[in-house]
Structure I
Amino acid sequence: MSSEPRRSIVLDKMRTGQKVLSFKNNFADNRVTEIPAMAGFDCIWICQEHIPTDYTVMERQILAAKAHNADCIVRVQKGCYSDFILPLEADASGIMVPHVMSAAEARDIVHWTRFHPIGRRPVDGGNADGRYCRFPPKDYMRFANENRMVIIQLEDPEPFDEIDAICQVPGIDMIFFGPGDFSHALGLAGELDHPEVCQARRILVETAHKYGKFAGTVTGPATMAEYFAMGYDFLNCGSDVGAMNAYCDKILQTFAEIK
């Protein structure tokens, strides 16, 4: 009755110095979670910030990932504390909070998402992450604090003014650089290799590691080796949208060549 829930593959790998690869879902179907999980990705990234993924869809996708021994990270909406903890209650391996702007905000996130003694996350235990009340409360809270990720995204220039303070906040596992919005905020939308974006990318990984945090960002196949060599622990490479676009374009190009 007291057996522990499933551990996080991502955390276990990163804690032993291994690199981790994630795949992003936009589509509302558990099958687009199963395919990359079966292919061997460590983690599936589900998004509720930009995509109308409701909690029923999210729960099915988390179950699909778990069935093939992959983690799920949910990028949450920035709303009330319930928006942050519901993915954790559904047994996501972690959450990602977008557009964190200050150390004070990072501390609030920890307060809402970590159990005592780190924070004051509301306690239930009657959902998947607590094994539906089949996991003793103290063990449940200890396990969640140790084995579920809280990730914050820095994707604006402003929080870089206090990045050292942000990276020292206890209870945050990973600092994630968002180059798309960062370039946009500088008036350089889409210029992901601009010197100012590259400088921020490097500052983030160096500062995160300085204070014992993991560092994550997005990549493509062409920059994967570079970013891992830079020190990043976690990279998202690819998405269901990108995969479908690329395959459709390839088929249509072949069709155009034989018409």
Structure II
Amino acid sequence: MRHSSLTVLLPAAFGAGVLLLWYGVHACLDPEMRFLLPTPDAVGQAFWTQRASLIRATFNTLEGALIGFALAIVVSSGLALLLALSPLVRTTLYPYLMALQMTPLPVLAPICVIWVGAGLLSVSLLTFVIAFFPLVVNTTQGLISADRNLVEMFTLYRASRTQQLFMLRVPAALPYFFTGLRIAATLAPIGAVVADMNAGSSAGNGGGLGFQAVIYSSQAKYPALFATAGTTCILGFALNAAVLGVAWFMLHHWHDSYERTDR
């Protein structure tokens, strides 16, 4: 009980401290510069006054983030199975996977716009790029990290490579997969917002949070800009919570990381 209370009280206390510090920094600024750091109540007011635009932009961003996230899950899972087959395959493909990950989104954005046009498809593809790498790396690591004793036992009993893969390596890789999934769930909204800034489109009210942030910045609506950043954080927390729920459902019956130690 004490541990459960602390998990609520400590973050709440820290958040209250951050708010007090925020107000303190704002008060210490030169009066002519305070508009650069709006107070939390000004940001809260912007949440309310701009709620219609933020809600519409949030759903647009969420759509692009989910499409790219889902595509990253499907492609990375299939590729991880291929990479797990042989060290030679991993040696051959890894440099190209790293090159894709290290290419900045603002550089890839114009290419996507040229190929598929600005809008949802470009945002989804750029989100896929940023969410793909942690998934494929973690899943591959899980597939090749199965307990050596269990691998030898499967070999002793003459299990086929397919049986070994799906009855031993895939279950053993699930914790690694969900670790990559949590990282990707954090990166997907960020990728969607950045992609929306560089390759999004407002046609048909299709602009997302990134597009909205550009508008607020150009109009010097700084409280609304902070509100947009807060909305992006909320979206990231929501995706992470969903992943954590699925991970708990899949792993809590058998994996050590979900053993309760506070009882």
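Every read-out reported here was derived from the displayed coordinates using simple, explicitly stated rules and does not represent laboratory data. Not measured: the values here are computed from a predicted model. Cβ atoms are built from the backbone, for glycine too; each structure is taken alone.
A few points about this structure:
- Distance in nm of label points 7 Å out along Cα→Cβ at positions 17 and 73 from the coordinates reads 2.2; which among I, II: I
- Which of I, II yields -26500 [helix-only ellipticity at 222 nm (-39500 (n - 2.57) for each DSSP H run of 4 or more, over all residues; to 500), calculated]: II
- Structure from which 18 was derived, relative contact order in percent (Cα under 8 Å, 6 or more apart), options I, II: I
- With semi-axes √(5λ) of the Cα gyration tensor in Å, for residues 9-64 alone derived as 27, 18, 9, matching label from I, II: II
- For FRET efficiency 1/(1 + (r/R0)^6) of positions 25 and 249 (r between Cβ atoms, R0 = 30 Å, to 0.05) computed as 0.10, the structure of I, II it came from: II
- Origin of the value 16, where percent of Cα pairs over 34 Å apart was derived from one of I, II: I
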